[in-house]
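Listed next: structures, encoded as structure tokens.
Taken together, the values in this text are just the output of simple stated rules run on the coordinates, not laboratory data. Treat the numbers as computed from the prediction; the structure is a model and nothing was measured. Cβ atoms are built from the backbone, for glycine too; each structure is taken alone.
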Structure I
Amino acid sequence: MTIFTRNQCVSARLLLLCLWLTSALALPVSGAEVPSSQETAPAQHETLTIGSAVQTALQLNPALQQSSNQVASGEINLSQTKSDFAPDLKMSLAGAERFDRDFNQMTGERDGRNFETASGSVGSTVNLFNGFGDVAALKSAEFELSGLRDSLSRSEQTLVFDTISRFLDVLTNHQLIGVRRETLQGNRRQLEQIEALYQAGNRPVSDLYQQRAQTGSAELDLLLAERDYAVSKLQLLQTIGIPPTADVVLAAADPTPVESSLVETVVEPLPDEVMASRPDLTAQQKQIEATREQVTQAKSGYWPTLDLSANLFSAYSSLDSSSFNSQFFDNNPNAAIGLTLSVPVFDRYLTRNNVAQARIRQYDAELTLTQLNLQAGAEYAQALQDFQTAQKAIGVTEAQLVASREALAAMEERYRVGAATLVELTQARTQFAQSGFDRVKARYALLKQGVALAYYRGDWGQMRTLLARLENPK
């Protein structure tokens, strides 16, 4: 260690200034921006299309905002890791009033003597080598931030998929209300006809009572359908992030053109490398890379560390007859610069245990990726099967609806002329209602499965294309 003399104070001050400027330049200019959780809800009586519902969800959904906050936290962590490479700068000032009773050799007594002292120091330390632990920490923070951004992208995809699915559920239940209402109207017309026939003595009272019960059942089915519609709408608003009390009207274009194109779509199983591009899989792969760097960071404890330090110190005492400026700035300043080498000899197995823990975390991350790969493959294979089944169901339910409609019309005529029983007519009407129910569900199931295919393979472009076509099918 080198001690500066008074004649070297100027050089020491210049060195201090350089160290201070280095530390100042190493500080981040501005912190990472944290997104606010306070967003403006849509205005009352707003009409939401499927596209505007998705855009609103991306702005208001609390879970997505939390994912965004995690990315902001990762950016702050990376900024701090970069700052760890810069030297620190410490400044201290001290002052004291001292009360002393000095022993007088001549008189053998103590004389009261009070005096003041003051001191100040400025120091800086920078690490020159720590076993590459800081480099590994920086790489780990970079991988973690990149993984958080991929996770945010997957969260956005999930939110878009959930919003579209919920929106289609609402439209499905709205169409089913129409089916139930049509069934109720048919039962009411049939009840009026049976009442007229009963009054004329052409039908027994049992037919009248049975039809009244069938009409009541149709009314209950309509109430349940309206309830399902209200619940699905509340679930959609919750997914978007809109309060359930908001007066929001949902609107949608005719999905028939999109349905026709999806029926003709041929989808094949995807190669493994395509599935590996899903954001959640890439995020986990980057987490594995981060844990590998953490193993390297833990191993740095086996290496010695080397630090460079510089300090400037000065003091003042009122016992000295010279002035404060003369003592503090001219007579007493001293500076020191030196190197400190620390060699680990025995750390009670701390480094060894830290390395073992880091390797376990790495192995766990690799197992998590294996689980995600298996889950992704199973999800896409199931989505593919569901999509192909939904394609076939379109033609089947369409043919079933046409046949049941014609059968109901024929059975109504037969019952009117007395060639069929009420039980046969009820069965025909029930079959027609079920066919309409199945037809509506098959149409919207195909749309949902088309979006699901894009979601489970992590295809942002395909999801946006389908969303645009659902928004404007023409």
Structure II
Amino acid sequence: MSALLSVRLRAGGWRYGILVFTLAVFAVYIASPVIQSGDSRLVIYEADNLVTHGTRNLASFGAIVDGWPCYRQGSQVISRYPYGTTLFDIPFQSVAVSVTKLLGSSAVKNLKTVQPRPLEKTLASAITALAAGAIVLVGLEIFGQLAPALVLGAIFAVGSALWSTASRGLWQQGPMALLYALSIWAFLRGRRRESPAHIALMGLLLGGAYVVRPTAAGVIGTTGLVLLFTWRRALIWFIPAVLLPVVPSTIYNLITYHSIGIPVYGENVINGIQPHVLTYIAGMMISPARGLLVYSPFVIFALVGLWIRRRELNGMDLIALVAVIGYWLVFADTTEWDAGAAYGPRYLTDILPFCAYLVAPVIGVLFIPLRRWRAPTAATAVVLSLAVGWGVFVNARGSLSWATQLWNSTPVWINPNSPRLWSWSDPPFFRTGHYTFADLYPSAIPAVTPQQLCIYN
């Protein structure tokens, strides 16, 4: 093991390190029992329909998709969320279908009668494990050494919402984390090698992220400005690469929804600044139910990382900082800042790769020889270890205990102004009880849900 941890960027040995790491993370994710199948529940249906029939129309599946968050246009029923996550899922789902066929079964059998929730968790676990592996890749680009890169990846793999949210269901957060992590790597590699082709790759990745979740527009715009003022030659490569996935998506939206964007992204956004925005801004950081600093307190070390790198700040520092602050403020100014029936800071899960990048210098400092440690270094190591330990604890609770998921609906359903979001006497991670899958998902065919979940045209 010591030989593995000492591998540097030579002879391709680091690839085996990332592969072993990613498989280990996938094993942890897949072994964790909790499943969060909420707004994501139609992804597998759409993927199956696109592969077999070439359409997003889910009407043929009948009652099992009726009433879930969808968009109805005449006889058509499609998910009311962007198709990016579905496209992202198709290769993973195709592998699962092929493997199960070899075993004499089918991963997508009985879709009309049984919600494929275990399959959803498996696919989400695979995507999110790759996101964790991509964070290691970012670490390798920063450190040039495998050991600190693995530590950085491990912290974010099991000490953040990558474990307790992104890997629990086919939310948009898993693909977003993977695409953002790879885009950071592409930017860093492009700058180090003066390679515009890597910036083009970054543009393609960010364009894909926009198709998954339009909030990527802010990251795209910031990256474009950074390139405009620091590397205009690369900007010529970046813009067409971004447009490659964005233009078809925009055309599709115009044809389907008669607007540039998806309707659901307009209904929860407040025009102007809402009255409680300051409370919500605080909530997204320190609420015992949704606060990023409560569920992943080690991200505060991003500030320390910026201070360490203060004399050599680069474009990625600005992009990462704007991404983190932008997501925080934008989602705080919505009608559902609490992300509904979620666990922890789901809306901020997307930006974990940027947090990882900002925290990386702190990890690097701790990997200097012990004989060179001073009191501040030792204190940093202790505080960071405690913060990471707490992060692992709360995210393990969300991944291993079904009781934490029932917190959203028991004793009553929460809402964005619910006092329980601020109650330290009953936070989600301290919920206990002998609950199982059946307590959260009591029936195979769901009862018809309120039709307001659908948008009609």
Structure III
Amino acid sequence: MISIEDEGRIIRLYHVEKWKIGAIAGEMRVHHSVIRRVLDRVVGSRAPVGVRPSRLDPYREFLLQKIAEHPRITASRLFGMARERGYQGSPDHFRHAIAKLRPRRTPEPFLRIKTLAGEEAQVDWAYFGHIEIGRARRQLMAFVMVLSYSRRLFVRFFPGQTTTWFLLGHVLALEEFGGCPRRVLYDNLKSAVLDRRGDAIQFNPDLLALAMHYHFEPRPVGVRRGNEKGRVERAIRYVRGAFFEALEWRTLEELNAKAAAFCNGQAMDRKWPEDDTLTVRQAVAEEAPMLLPLPAASFPAFDRVDTSARKTPYIRYDLNDYSIPHDRIGRALSVVASADTVRILEGSAVIAEHVRSFDKGKVIEDQAHVDAVKEMKRRARKGAALDRLARCAPESTTLLKQMAERSANIGTNVFTLMKMLDQYGVEDLRLGIAEALRRGVPHPHAVRQAIERRREESGAEPVLPLDLPDDPRLADLDISPHDLSDYDEEEEDEEVEEAR
């Protein structure tokens, strides 16, 4: 506070000594605004400030006329028009001058909105940064619902703001409240309003289905009418400052557990804005009987996406791959995902169901799907081998048929016959199969014995099975045999010792 003596000194220094305001502020060790306030309060004590001429003065009437004719015209366009007419000032000075020339908009007055108990709730999303889940970096969004009368608060954090989380947030909030208000106010967010042209509003059909289930009226607020849902806006600021600031948490589950404890503890025990002698908890007890009763079944909150699998038995959903039966490749499918489960449907039939992952690049498989693919591949390889055997040795068809009649393992026997085909060639295999059939012994060992006996009788060298790696360097590899004369000399010495 400035005393009467100091005010008199300020007036004397300014009028008599002709000190500048800044010099007086330095002498008195106060802010220069204090000196101006003292001089303005004393009528006639402050000398009038002269208006300096400006380069803009010759164009002032022209600019005022253009602003009146075109209220939305920009300062840059006016600057260009003034430059064409000879203005030489800088763009920054021009822009500041134009801001002073524009007519001031009269601020719109707002009335304080009062609601009845059980009448209204307000909903909005709030952004709280990001969360790392495995290799995925997702938005950390808070679904916030507040009852307008009692100010009861519900907060639930989600890894995004999809329609699934939006619907699930409603379900969890209404179950926590134990009832439903008669109307819910929204901002013009896409989860609630798909399109808006003035008063013509196209609601999200999923939100309409939710509203029909719980019997409330969805109502978007007016464009740029933040005061109409000021309760949820203030609730979000309250959550940021009183709960989330400096909060330590590791997982989304831990964060939501702490948010629930905050909403049912500290937020319920704060003072009720309508009457500071009461708490929010006491106002909630008054409002609870006025809420609409909840239906017996909860609303199924899920996300539905049309998709298909082109080449591999997997479908991509939300950054991850989920397996499907291999015979559904190329068909029109749909994904129905909840907070915990991902189901793949063909029409209305569920063909696969998996636990949902919020990681990135994960492959979630059903072992039955994997085993079915392996079996299909095995049968495909077996079919190819059968075709080759039938082309090279038609007698193999009769041999395999007799093997099947004796309950033999066809796959193993086909594999053995294919190896003999590669070792002995087509002619020897056909003769061996014919000999085994003639002897009535339908078995690969009988075929091999017949082939070896025939080759031995003809003086052919025995064929040794040799499986070498598929390495081109082995084709031209020379192997030098070891000299065995040393072993012959050792055997002769042993014979001489035995004779002695």
### Message
If mean count of other Cβ atoms within 10 Å over residues 135-142 computes to 19.6, which of I, II, III did it come from?
### Response
I
## Note on the structure
Highest-scoring structure on relative contact order in percent (Cα under 8 Å, 6 or more apart) (candidates I, II, III) is I
### Query
Hey, Rg and Dmax of the Cα atoms in Å derived from one of I, II, III reads 39.4, 146; which structure?
I
### Task
Assuming -18500 is helix-only ellipticity at 222 nm (-39500 (n - 2.57) for each DSSP H run of 4 or more, over all residues; to 500) as calculated from a single structure, say which of I, II, III it is.
II
